[in-house]
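Scrolling down, you'll hit the structures one after another.
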Structure I
Amino acid sequence: MAIMRVQAKGTGRVVGWSELKQGRLVDASRFGRLFATTTLTDVIADLCEVAESLDKEYRIVTIVPNGPTTAALDLGLIGTGFEVVCSRRLVRGWFPLNPFAAEFGSNFDVVVTVNGTSPEAKSKLVSVLQSKYPCTMIA
């Protein structure tokens with residue numbers, strides 16, 4: 001198991017909230033951005049790409065959804081031989097003084113937990129994060 005705190009640099013994708021809760025990543029249209037959307041950081045978007053490269057049939061599971069009272073979001077990326085939990089936390093942006101802080105991916109840190117993976121998958125997941133983002137290994 002590896003646990004890392006990763007500082008996001010920006011927004012990876014803006015997706016529909018209800019679709020994400022059902023395990024689907026559907027990019028929000030310009031019009032759709034006026035309604036229920038969720039900002040996925042670049043960290044989470046990159047982990048989704050790595051997960052897909054490891055297993056084309058990987059699943060996204062919403063463990064704890066964000067909502068009107070919290071920007072925190074926990075997602076699971078589950079595939080053959082790996083399980084990654086991404087815990088997105090709003091740590092910058094002067095929230096609640098700035099009510100739009102959650103719209104910008106760079107205001108988040110993501111705690112990434114890599115469980116039960118093959119050594120190759122774990123190595124690939126960790127090396128992608130360490131090569132692109134400021135990271136702190138927790139365990």
Structure II
Amino acid sequence: MDNEDDIRRPDKVKRERLFDDNRSDFEKQLDEALYVSLQESEEKNKIYEDEIYNNYFTETARRKEAFRELLFDLRKLIKFDKEIKEIYEIIEPIIEAYCSQFINCFEVDAETYDKIFNALGSIRTNKNNIELCKGIIVKTFTS
């Protein structure tokens with residue numbers, strides 16, 4: 001079989017020449033003004049993006065610090081208490097999602113809500129930590 005028939009011939013070489021800039025002074029000034037405006041808006045966007053980025057990490061760190069003590073206390077207990085381990089496995093991903101700012105609250109049914117907070121009420125920890133949990137884990141009201 002002859003492969004040479006399948007190969008396309010190369011394109012002809014083209015030579016291009018740029019034309020002289022024969023725009024009016026107004027058009028040149030307009031282009032310069034647009035360029036300067038674009039540069040300024042890029043700087044403002046960069047500052048705004050940095051501010052959003054810093055606010056995100058500041059809030060994430062604040063939320064993690066708020067739940068650090070409770071999670072530490074629960075991690076100590078899950079080695080010995082099966083019920084606390086079950087509760088930990090329920091609330092740890094919820095708290096992680098909250099700290100990462102994926103959610104602001106999480107709704108659970110009344111039975112699960114009662115189970116979580118009855119178990120948390122039985123452990124020795126700062127009661128403010130439990131109140132923080134009540135702020136993000138809320139009971140679903142179904143009719």
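Nothing in this text is a laboratory measurement; each read-out follows from the coordinates by a stated rule. As the structure is a prediction and not an experimental result, all values here were calculated from the model. Cβ atoms are built from the backbone, for glycine too; each structure is taken alone.
Among candidates I, II, the computation of volume of the Cα convex hull per residue in Å³ that gave 100 used structure I. For the structures shown (I, II), mean count of other Cβ atoms within 10 Å over residues 78-85 is largest in I.
Computing helix-only ellipticity at 222 nm (-39500 (n - 2.57) for each DSSP H run of 4 or more, over all residues; to 500) across structures I, II gives -7000 for structure I.
When relative contact order in percent (Cα under 8 Å, 6 or more apart) is computed for each of I, II, the one that comes out at 21 is II.
Across the set I, II, distance in nm of label points 7 Å out along Cα→Cβ at positions 14 and 126 reaches its highest value in structure II.
Cα Rg over 2.2 N^0.38 Å, for residues 38-85 alone computed as 1.19: which structure among I, II? Here the read-out was taken from I.
Consider the structures I, II: one of them gives 17.0 for mean count of other Cβ atoms within 10 Å over residues 94-101 as calculated from the coordinates. Say which. Answer for the origin of the read-out: II. A value of 5.8 was derived for mean count of other Cβ atoms within 10 Å over residues 6-13; which structure in I, II was it taken from? The value was obtained from structure II.
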